[in-house]
Every structure is written in C-alpha cells, then in structure tokens.
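Next come the structures, one after another.
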Structure I
Amino acid sequence: MSRLESMRRRLTAQIDGINWAAGQIEELEGDVLELGLGNGRTYDHLREVLPGKRIWVIDREMNAHPSCVPPAENFLQGDADRMLMQMARSGTKLALVHYELGIGVAEKDAAKSRAMSPLIAPLMVPGGLVISQDPLEGFERIAGPETVAADRYLFYRV
C-alpha cells in the first residue's frame, strides 16, 4: 500500500472513529482531550461533532491552522506527561481522549503510548473512551465502528 493510500485509510478511520465515539459518549459527564494537536484537523472535527463538550488540547507547540486554534484556556502547551499530571491535579475528568502523539516510528510510538497510559487513566470517567492509532495499556480494548479495520485504529473503554 502506498503512503498516500495509507494516509487516506488513516484519515477515514479517524473520521469514522471520532464520529462513532462522539455518539457513544454524548450522555457522559466529562470533557474531551485531543492529545496531540498537529495542524488541528481532528480538533476541528471534534468540536463539530461534540459542540456541547469542553475540548482540551495538549501539544508542545502551536502549529494549528488559524481556523483550528483552540481557545487559550483550553490549550495546554508543553510535554504531555507534565500536562496530564497538571490536569489530574486540577480534577479534570474526561469522557473521551483522542490520542495522537505518534511520530510515525512504530516502536517509538508504542513505547510513548504505553508510558502515557497510566497518566491518562486517572482522568477518565467510567464508561469513557480512548481512541488511538497506537496501542495503550490498562484499558479494555473494544471493537469500534465496523468501517474501521481492527489494526488501523484502536478503541478502549474505561
């Protein structure tokens, strides 16, 4: 599969996965976290499909398209581990986390996601979801939407 086809497959999985997750958590109390902003495409989609939820964003730097910049009070700039600990200290509770911290190197991305898992877990409300392109630990893996291949995007329930 070409890298372009792989990108299309990833983007389709993200859209379908976010849409599915939004329907699953709309009745849950708790905020949403976009863990890794990048250029802001998935953040933009999250705010469209979950307009009633506060959406937090963590990233090391602001590189989003100007139309996809989160409000300053919802953007936590810095290392993800430090920002997640800050959220835990403040009592933030999350119904959904979209995890996208990877750099595209499978071994490094898997190690990072395993290290982040215990920092995400205390923030989650019961029944909350974590969706990710990288494997996480300590969460119950569940099937996502039928349109997403099991190996393309991962879905976890707390």
Structure II
Amino acid sequence: MSEQRPKRQARRTLPARKRIALVAHDGKKNEMLDWANRWRDELSRHQLVGTGTTARRISKELGLEVEGLMSGPLGGDQQIGARIAEGNLDILIFLWDPFAPMPHDPDVKALLRLAALWNVPVASNAASADFMFNSALMSQAVEVAVPDANDWVSTRA
C-alpha cells in the first residue's frame, strides 16, 4: 500500500485581513445570516467569499461584499477546496446541517479534509465561529504550519 505524507512542515502567514469562506447548507442559511449580521463590522474588514445562495443572501441582505462562487453541490465546495490548497483562503465558516442528506457528501468531506491538511481554522457551527471571531488573532497576522508541498515523499507499508 502506497501512502503519501509530507516529510516536513512549512509555514505560512495568515494576514491580518483574512480571506474567509462562508458556506451554509439550506437548513442553516438563516443561522448563517443571523451570525454574519452579529459580526457584520468584523466581517467587513476581511475579504469574503461564499457559495451560491449563501453569498448572494449575505451580500443582498447584509450589504457585505462577498465574492460568489457556485452552489456547493454544483462545484462551490470544490472551488473553496482549491483556494485552500493554493493557500488563498485563511478561515472557513461552514454551517452544515447534520440532519440533512447530502448528495454531494464526498465534496464536503474533501473540503474538510483539505482544511484539516492545510491547517485552516474551521467553524462548523455558530458557537465555534463566535469563539473564533472573539479571538485577538482575527485582526493580526498569524503564522501557521502547513505541509511542505515541495517535499512530498511516497512510503510503502
């Protein structure tokens, strides 16, 4: 069995002005809007990106500038995952509905896997997002460990 793992860690700096992805499943969109409204001032200081309806609603209803991507099931989750892998996303706020069936579950798992691999802070509910946004680290540059993409090795078990 062949397995790939980074041999060593590299570092990257999350800037003071974070690049934040906002994603919410259908049953969590109103919760996302309520949360984003509470944090509107803080969110306005950062660069926002969101999937489909979530991005449109936050932009329209809260007046925040949000770059809209595709809907999650149509490729939006993968677009966000690509930004993570490229080092172009710093925080993921992903309010997912644990009771809703997800036909695009493999995409969601791939997105969360990339966030874990690349050490991207993730909030999966409003409470964890509140804790994250209450942190002094939200407004300052922060260095984090990431896989050294230039140093991947193949091992055999």
Please compute mean count of other Cβ atoms within 10 Å over residues 76-83 for structures I, II and give me the label with the greatest value.
II
Ranking I, II by FRET efficiency 1/(1 + (r/R0)^6) of positions 36 and 148 (r between Cβ atoms, R0 = 35 Å, to 0.05), the structure that comes out highest:
I
Using mean projected area of the Cα convex hull in nm² for the comparison, can you identify which of I, II gives the largest number?
II
Can you tell which of I, II yields 17.4 when mean count of other Cβ atoms within 10 Å over residues 20-27 is derived from it?
I
One of I, II was used to compute relative contact order in percent (Cα under 8 Å, 6 or more apart), and the result was 25. Which label is that?
I
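Where a number appears in this text, it was derived from the coordinates with a stated rule and is not lab data. None of these values were measured; they are calculated from a predicted model. Cβ atoms are built from the backbone, for glycine too; each structure is taken alone.
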